[in-house]
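Following are the structures in question.
Where a number appears in this text, it was derived from the coordinates with a stated rule and is not lab data. Since we're looking at a predicted model, the values are computed, not measured. Cβ atoms are built from the backbone, for glycine too; each structure is taken alone.
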Structure I
Amino acid sequence: MVFVQVSILSAAIMDYSHGQDADSARLPAYLSTHSDPDLVLFADSMTGDWRENWFVDGKKHRLSNSEKGLYYAAGTYLDPVPENLTREQRDEMSAYHSVLWTKEEFKGDIIISYEVTRVDRSPFGVNILYTQAQGIGSEEFPSDIYKWRDYRESPVMGKYYTHMNALHVSYNVGDYESPSYIRARRYPKNDPIGLRWGMTQLDPDYDDVGAKMIPGKTYIIELEKTKTSMTFRIFDQPTKQLLKECVWDIANVPELMEPKFITEGRIGLRQMSTKQNIYKNFRIIRR
């Protein structure tokens, strides 16, 4: 585990702040006051064996570590017109998605930070960051999601948003040229009691203009989560420039949603079929 020395940190702040306005000069948390080693709950360079700290849902992925980080490729299913897929075809495609989960659970207010380099040029799919995910607590879907991982061998999306309490941010949507969305959700959906899929969405939606992930470029993803709010940021890794910030009130959920607050659970990286990324320097910091 390597931490930034004070002299290096000061130089980085001075170099980055020169010529920048106050808003864009915000540094990632791991280069700020949150860099105190006592606040770091989890640190994985992603250059060693991923199996030490993670487990995976799905069977169609490829995972390999090197000095560059963790190369993570979901499956290769791609329909020419994915929006016109039948339910059967969507279920078939779901087998080619994948989710990488921390073995450890994390409580309270946290900041998640990692570097990611897009590899694919696919026009399809999305990345999702799951935060503090647990099962809904039933006999079949207990809080410990590791216990029912076999059920997610084919990682159909509905298995997550129906049977988990979790926060979700989707980003890196579609191709690397067309503007798209950054969206947050709060699980679970529960049709029998009137919690519909649309009710899981947290307002507002954001566009990704200025923060499209370009193949070959490295970004810093940061998610800052408290009991009542969630902030998602994308930085340019070389310059540490803040490209996008999205903020959601996660206390404003339907009255039927129980529990009202998400307080602990695992962190997950979901990649839909054809998404390929390299991850490095994954950290979870106590806020």
Structure II
Amino acid sequence: MNSLVPQECFQARPYITMVSAQGSAPLSELCLDRLTSDQQRALEQDLVLAAHVQRGLLPCTDVRLNDWCVHYQYKSEGIVSGDYCDVIPPVGQDGHLMFLLGDVSGKGVAASLLMTHLHATFRSLAGIDLDLDHLLEIANRIFCESTMASLYATLVCGRVGANGEIEIASAGHLPAFHVSRAGVKEIGATGLPLGLFPSSRYSVHHLRLEPGDTLLLYTDGISEARDTGGNEFGIDGLSLAVAGLHGFTAEELVTVCRESADRFSSGVRQADDQTLMAIHFEGAR
């Protein structure tokens, strides 16, 4: 027992535990109700500042490049979020627009720190001329070496090309939806989540979008939204929401999905962060 911590703090009171890098014995324990008013306000200000910093890492809501348009909506369950969302512009004359969407295990401040770590990792690697599978393998190794074994992240990473071409890889994330004139097609994971095994390998899925097609990505806060009876919106519910939306703009499609999930879970407080991203190919019709 830490002699620096008052005995009362070990009773049933809220506290924060800081663990060592090895995840063993706590370095210190802080009883929240033992803080002075000034200390509480300072902690609140730190959390608000952390939220502002995290929001500042998000890309523009609408990103356009040639015939491509990317739009997303990002809604955190708490002050900070464990959802990861980024759109990285082309680096160099031969570069490609990159899109990423993921979800870190856990919630709150710890998850937001790991989200920030992912952001820095992929922003750094984006400037290197790497194949998508190698990029994910390096990012996974970095994530494994810098986080505890119990933590992981699911992630979809992709690049757009000319004539509607897309390459996409998924580290254990929920299936993406290809919304086309023919209907809705699922694109599943091509590897394990980041952080599980340092030697994980990832394959890349190639597809071609026709004018008016959209690729939809989302986090489990959307698919696991529940109604008052405890039923999940589900992947099927989201698939039904986008069926028949071929030709909709990226913003329109994301808005319809958001409204469908919100109607389904009306009256129930969301339990997780919710992010939707649409990559739309306008092309020449």
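Points worth noting:
- At a computed 0.10 (FRET efficiency 1/(1 + (r/R0)^6) of positions 88 and 112 (r between Cβ atoms, R0 = 25 Å, to 0.05)), which of I, II: I
- Structure (I, II) behind the derived value 1.8 of distance in nm of label points 7 Å out along Cα→Cβ at positions 48 and 72: I
- Computed 30 for relative contact order in percent (Cα under 8 Å, 6 or more apart) - originating structure among I, II: I
- Answer label among I, II for the case where helix-only ellipticity at 222 nm (-39500 (n - 2.57) for each DSSP H run of 4 or more, over all residues; to 500), calculated from the coordinates, equals -2500: I
- Winner on percent of Cα pairs over 26 Å apart, for residues 152-263 alone once structures I, II are ranked, highest first: I
- In this comparison of I, II, the computed figure 15.0 for mean projected area of the Cα convex hull in nm² is attributed to I.
- Parent structure of the calculated result 6.3, given that distance in nm of label points 7 Å out along Cα→Cβ at positions 40 and 208 is the read-out and I, II the choices: II
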